[in-house]
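Following this line, the structures themselves.
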Structure 1
Amino acid sequence: MKAMILCAGYGKRLQPLTLKSPKPLLKIGNETLLSNTLKFLKSCGIKDVVINLHYLGKQIIDYINEKNFNLNITFIEEKNIILDTGGGILNAIKHFNNEIFLAINPDTIWSSNYVKELKEMEKSFLSNKKIKCSMLVVDKSNSFDKNFKGDFNLKENKINKNNKDNLKYIYTGLQIIKPEIFFNLKEKVFSMNKVWDNLIKNDQLFGIESNINFLHVSTLHTYEGLLKKLDVK
């Protein structure tokens, strides 16, 4: 399976750190968010990676070229306008040859513990032909950032937004996708939420619950708190 890392965002909630550096290059100890994600993908047996770029994209290209991740990495630059999460993935679809692929956000601190959960996702995905998109979610009580209000609910491995006043689960930033879920979309700039909402309406968005404490770089305050928690600078 190939993978796509979403790296085009501005990281505005982490300013001033992201005024001169793209969010994926922020460091957690000796690793950047991007290097941590690449090493996680490699540990999962993934060899081909697509990275979309926009804000300060050249820094990311230079960083990758300076390192030796021993992966086949393709860059897609969103030059004129940022395409948002859904538009960015749609713009990269041609690189996946109509085969399932993994989309991942580098904002999460991916550890080796997630390898087993990804394998479980993949096994479930391949065993059920009805699945077109499956995401890894986590109970918001297991999130380091307690400001998350919840995105979804999960019942019998299907994602829903029933009881919107009590959404229990948050998206971890990891999903497996069949390219066909984008085929009827004509917009170029749109959020992945648009795709998820369409799938939910048709009872076609699947999910697996993560049992790992969710460490996610969302805001400057959270980032500083994570550095203290992990005892790194």
Structure 2
Amino acid sequence: MKLIIVGGRGNGLTVASLVEDINREWPYSWQLLGFFNDSDPIGTVLNDYPVLGRPEDMARREYRDVLFMYTPLLSMPYSKINAERLSLPPERFATLIHPSACISRHCQVGHGVAIMSLTQVRQGTKIGNHVTMLFGSSVGHDTTVGSYSYMSANAILGAAVTVQQGAYLGMSAIVRERATLGEWCLIGMGAVVLQDVPPGVVVVGNPARYLRERIFEPFKDED
């Protein structure tokens, strides 16, 4: 399948590496054509792949048989807004799973999901659209991970956790079973969450405690 990454430096290049890993294990799985973004001049080459155009070019006729991978910026609400502006059906977004990931066949994975190396997802789990799960992250059984959520490296969700849309888990954060993470909340790196986290707040520490309301910077281009 032909693939274009909507993004660029940072998360976009991380996804490009994921595509290369998949192709090494299963040759010719994906033909990565390049990137669409607003931050680099068209023709710029990022790790051997050119910037082909802007996100608004996705609807052009020559790309009707191409799948896209949208790389949200760290679970910001703008990520959801931008995805909706792309005006493409969910099935036009590719889901990419690293060959070393252990994903139960008894779970549901949405569209536009990126699952990196050594990730584990157990049975009964439901993962929404445009979710990023970085290296070594783990999801316990019967957990729900809402759309636009972001799990940093080695983040762990226990069993039957509810992650609402846009929640962000920092590196090595741990969430105990049956906890609920509210929409667009941020769990600091290394935090140990023992109880529910309200929407839109930042929690840090062990045990995790309230730090402040989450502040969203003015709009800027996606990563």
For mean projected area of the Cα convex hull in nm², which of 1, 2 scores largest?
1
If Cα Rg over 2.2 N^0.38 Å, for residues 87-126 alone is calculated for 1, 2, the one returning 1.23 is structure 2
Thinking of 1, 2, which structure, once helix-only ellipticity at 222 nm (-39500 (n - 2.57) for each DSSP H run of 4 or more, over all residues; to 500) is computed, gives back -8500?
1
P(r) over Cα pairs in 10 Å bins from 0, in percent, for residues 71-110 alone computed as 22, 41, 31, 5: which structure among 1, 2?
2
Structures 1, 2, by distance in nm of label points 7 Å out along Cα→Cβ at positions 7 and 183: label with the highest value
1
When mean count of other Cβ atoms within 10 Å over residues 47-54 is calculated, the result is 15.1; to which of the structures 1, 2 does this value belong?
2
13 is what came out when relative contact order in percent (Cα under 8 Å, 6 or more apart) was calculated for one structure; which of 1, 2 is it?
2
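Bear in mind these aren't lab numbers, they're just calculated from the coordinates by the rules spelled out. As the structure is a prediction and not an experimental result, all values here were calculated from the model. Cβ atoms are built from the backbone, for glycine too; each structure is taken alone.
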